[in-house]
Structure 1
Amino acid sequence: MRPFVLIPSRLAATRLPNKPLADIAGVPMIVHVWRRAREADIGPVLVAAGDQAIVDVIRQAGGDAVLTDPKHPTGSDRIWEAVLRADPDGRHDVIVNVQGDLPTLDPKSVRAALAPLAIEPGCDIGTLTAEIVRDEERTAPHVVKIAVGFDRVGPGGEPIGRALYFSRATIPAREGPHYHHIGLYAYRRAALARFVALPPGILERRESLEQLRALENGMRIDVARVDTVPLGIDTPDDLARARAILSG
């Protein structure tokens, strides 16, 4: 595999405007994410920015960024534009989408997202999960759950299974572990091209979960299990926690 790591980022956000530029330990948040992606050491890293200010801070930090159409509806659309511009000849056959609001991301998790593609030729998209350990997260609608049974092991020892469904509801039913979806994806390049060309799905709109578009259209998503869920920054409280973690 020849991965290309893309980080979509834009300033517009309803709950925490301008969060990519939020200061965390003296560094903009998007620069922290770019550093974590580089530390994964799986391929070149490019920030797909919706705003010039994001391009500027990444370039000042020594990174690569490209300005994309600010009107893109999703991060997947944003990174696809960036891929076509930065790699028009298709040298990279796997596109890794790292969310731009994960400053505490473990670089090992970025590498783990490749594991499903490495062992299963029929897998279109690899993603991540971790077991839910806090009871309140089992029912919290902001925590996306996966129905998955782990039946294989990846090259790094990661348990791997096929994703059957994603939901904001508590799935599966009855006693047993539940799994928190981590929104980091490794797409085969052809799968990403197909995905962004598809219209939003019925279940995707109902659950507000973009990955359901892939399942509704017969695409295969396999999941690698990791140990921890990175802190996603959506609120001022999240930002305060990230500052405490990265300033320690």
Structure 2
Amino acid sequence: MRSARVVIWQRIAEVLAAEIGSGSLPPGARLPTETVLAKRFGVNRHTLRQAIGALSTAGLVSVQHGRGTFVRPAPLVEYPLGARTRFSEILSRQSLMADGELLAAREGPASAEVAEALGLPDGTPVVVLEILRRADGLPISVSTAHLPAPRFRGIDTAFRETNSITAALRTFGVADYTRRNTRIWARMPTPEEAVLLRQRGDVPVLVMETLNQDESGQAIEFAISRSAGQRVQVLVAN
């Protein structure tokens, strides 16, 4: 019976999170009262409070005693384009908590586009990492990173241990790296991207295609990130 209750409150949290992500419950909106939500989902108030607690822990809502529960404003991340851009440092300077999750890892032959970017012969194996990055618990971007497998095979394990590309690269002897170039454009998200970023399907994502190099100038990472268009603004400084 206990496990059934866990499933119920988790499901309620998922439904409310989806409504927040879709804009049905916009930033600043007050959630219906506990009584109304408990009646809607057919549960007692204790079960409902577990769901609200999970949303609060995830940074999606703010519980204000005596006033109610409110959808938290989405953090606006200012992303400066520079030679040494680091996600965790960018968020730290903006008083935001950085978090990364490795969604998937695989190895396979480089596509023509990836091989050309990394300066590899066609078909050279690359390690591909799918990474979801968050700011204060809210998804900010989904990134697909390609790294030459002969040099970085096993970097997925290092990322899981460090939760950071920069730290993972250090375990492979890359003490520092810089951005060689970046291409930016906007498009509509795929259904999967909209779900991962918790945003509506009719809101554009900002796509950044980046090539990073090590201290010797050798290309080491070709990454394509898709950022939530309403949560990220790019700063280009002279």
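Computed values, structure above
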| item | result |
| --- | --- |
| Which entry (1, 2) yields the derived value 0.10 for FRET efficiency 1/(1 + (r/R0)^6) of positions 43 and 179 (r between Cβ atoms, R0 = 35 Å, to 0.05) | 2 |
| Comparison of 1, 2 by mean count of other Cβ atoms within 10 Å over residues 203-210 - largest value held by | 2 |
| Structure from which 23, 29, 31, 16, 1 was derived, P(r) over Cα pairs in 10 Å bins from 0, in percent, for residues 83-130 alone, options 1, 2 | 2 |
| Read-out Cα Rg over 2.2 N^0.38 Å, computed value 0.96, structure in 1, 2 | 1 |
| Computed 0.05 for FRET efficiency 1/(1 + (r/R0)^6) of positions 91 and 171 (r between Cβ atoms, R0 = 25 Å, to 0.05) - originating structure among 1, 2 | 1 |
| Structure (1, 2) behind the derived value 23 of relative contact order in percent (Cα under 8 Å, 6 or more apart) | 1 |
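Just so you know, all these numbers are worked out from the coordinates, no wet-lab data involved. All values derive from a computational prediction rather than experimental measurement. Cβ atoms are built from the backbone, for glycine too; each structure is taken alone.
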